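Take a look at the structures below.
Readers should treat all values here as calculations from the given coordinates under stated rules, not as data from a laboratory. Bear in mind the structure is a predicted one, so any value in this text is a computation, not a measurement. Cβ atoms are built from the backbone, for glycine too; each structure is taken alone.
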Structure 1
Amino acid sequence: MAMNETQKTKAAALRTEMRKLDPETYQEIRQSYYKIADELRPLVDALEKADADLGPDGPLLEEHYIFCEMLDRLNKSLLGAVV
């Protein structure tokens with residue numbers, strides 16, 4: 001999804017701050033971000049499938065919702081546009 005002007009301004013400010021970091025810290029943030037981004041969607045999908053397999057209103061449903069919220073928050077983050 002394309003960023004609006006407010007998001008572009010915030011991403012530019014974030015990029016400026018990230019450039020102030022030492023290379024090692026920047027790389028650690030970048031790698032950690034991508035680890036989370038790569039693994040969160042498969043976790044959400046696996047919890048959804050497990051919940052469906054075990055029946056409605058089980059404890060996995062609540063966990064599925066929690067991780068869906070995390071995925072939504074990750075998608076709203078501008079860090080991915082910067083790193």
Structure 2
Amino acid sequence: MSAGPVSPGLFHCLKVSLEKGGPFSLFRRLGPNLIGVASSRAIFFAGYSNCEERLNGVFDLDSTWYMISVQDHYCFFCEIIKQKLLE
């Protein structure tokens with residue numbers, strides 16, 4: 001029984017990346033990824049906060065139904081935003 005080719009490990013990949021591109025090769029394309037994450041988190045926070053404010057007077061703040069309703073309304077809000085952005 002012969003073993004197949006062995007794939008390089010994590011440390012080998014890091015070593016090759018550092019040798020070929022230097023330390024900055026590890027951070028290539030980090031800026032656009034951070035911008036994407038920051039914008040999606042901002043939309044998340046705005047949507048969740050908006051839903052929370054709207055349902056604040058309807059339910060008791062410590063109730064399970066309050067949390068479920070906020071999350072449901074937020075998911076609906078996100079779907080509307082995604083549909084508008086993809087049009």
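Some notes on this structure:
- For 19 (relative contact order in percent (Cα under 8 Å, 6 or more apart), calculated) the corresponding structure among 1, 2: 2
- A value of 1.9 for distance in nm of label points 7 Å out along Cα→Cβ at positions 42 and 74, calculated from one of 1, 2, originates in structure 2.
- Value 2.2, calculated as distance in nm of label points 7 Å out along Cα→Cβ at positions 18 and 34, assigned to which of 1, 2: 2
- Of the structures 1, 2, the one that -28000 was derived from, the read-out being helix-only ellipticity at 222 nm (-39500 (n - 2.57) for each DSSP H run of 4 or more, over all residues; to 500): 1
- Answer label among 1, 2 for the case where distance in nm of label points 7 Å out along Cα→Cβ at positions 10 and 66, calculated from the coordinates, equals 2.5: 1
- Which entry (1, 2) yields the derived value 1.39 for Cα Rg over 2.2 N^0.38 Å: 1
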